[in-house]
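Read through the structures below before going on.
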Structure I
Amino acid sequence: MRLAIIGLAGCGKSTTAGLVAEFAAERGLTCSTVKLAKPLYDLQAQVYRRSGVELADGVQDQVLMEALADAMRRINPRSLADDFLARLGATDADVVLNDDLRDPHVDAKALREGGFRVLRVTASPDVREKRLAGRGDTSRADKSTSQLDLIEPDAVLDNSGSLDEHRAAVRDLVGGWL
């Protein structure tokens, strides 16, 4: 199974990916997460290192990452998708997850062609803000998610409630796909 999890920042995409991985492991399946934005994370780290500023693991400078994505796509619209597909080919996991798909025009099409289903995760604005406040990102930007509605999901799960509620919803959905 290949699954791309989409949603706005703070809705619980990475949490959902973790729950899918947990469920897969319980079923004896191997699971791997392949990040579409890996080149952007690598470049972000280089920019911060060259700027003489330390960036904690997992922290995002969303403004910088959007600018890097725009530059890469200007140079080669398929740059992120092609890099992703090359790395995807290196995994033989039973379940492959992606939790950072944003572009409906090139990247989403490439993932669909690669056999990915799309799960959209939502959460109420107040829940998202609360989660984002605890993340420590250096900047926030929503431009990269402004066209998420153009990506047709195979399913939608709301993650505004408790973790246990979300875990049950993920298990119900993914159980039917496995």
Structure II
Amino acid sequence: MTGLWIVIAIVVVLAIAVAVSYNRFVRQRNLVQESWRQVDVELTRRHELVPNLVETVKGYATHEREVFESVTRARAAAAAPGATPAEQAKQEGVLGQALGRLFAVAEAYPDLKASTNFLELQRQLTETEDRIAAGRRFYNANVRALNTRVESFPSNVIAGMFGFKQAEYFEVQDESVRTAPTVDFS
């Protein structure tokens, strides 16, 4: 009879351990999803600022059509819904390069550099870029925590049983995109 109670106690302890581990996976998965939504909010803000910036520069530099079209295409691709973090990172990298070219065009127009609209848009874009970087760090930290649990023993057993998978990092693959464009408005 004592052996039966021991077996029941072991089964109950194992069931509680599985439930606790499952709940931790759910919390971590939800945290990863929430942090991705925060990054997405900032990316959307960036995508909304870009057309205003393009229109402001366009008023001064009408002959730079290729640069404007490049920024517009890159913004449209980056704003398209449904991208995975890796795809989004790639699209955002292309947009960043296009914006660098746009700022380089702006450099040639002293009146534009002094425009309060342009300066305010530039400030807002810089602020948004900082928020995106902070959100990306927060998201990637949550992904790292989830991925560590998915790979670690014994939680990997629970992950396999309930179908928890590793999440994707939001990172830029192209080294040329990793370097910030140099823009001098002095």
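Every read-out reported here was derived from the displayed coordinates using simple, explicitly stated rules and does not represent laboratory data. These numbers were taken from a predicted model, which means no experiment stands behind them. Cβ atoms are built from the backbone, for glycine too; each structure is taken alone.
Source structure of the calculated read-out (distance in nm of label points 7 Å out along Cα→Cβ at positions 96 and 128, 1.5) within I, II: II. Largest in mean projected area of the Cα convex hull in nm² among the labelled structures I, II is structure II.
Using helix-only ellipticity at 222 nm (-39500 (n - 2.57) for each DSSP H run of 4 or more, over all residues; to 500) as the calculated read-out, with -14000 as its value, let me know the right label among I, II. Value -14000 for helix-only ellipticity at 222 nm (-39500 (n - 2.57) for each DSSP H run of 4 or more, over all residues; to 500) corresponds to I out of I, II.
Suppose you compute distance in nm of label points 7 Å out along Cα→Cβ at positions 48 and 72 for every structure in I, II: which one lands on 2.2?
Values: I: 1.6; II: 2.2.
This value belongs to structure II.
Comparing relative contact order in percent (Cα under 8 Å, 6 or more apart) across structures I, II, the highest figure comes from I.
When distance in nm of label points 7 Å out along Cα→Cβ at positions 56 and 104 is compared over structures I, II, which one is greatest?
By distance in nm of label points 7 Å out along Cα→Cβ at positions 56 and 104, the leading structure of I, II is I.
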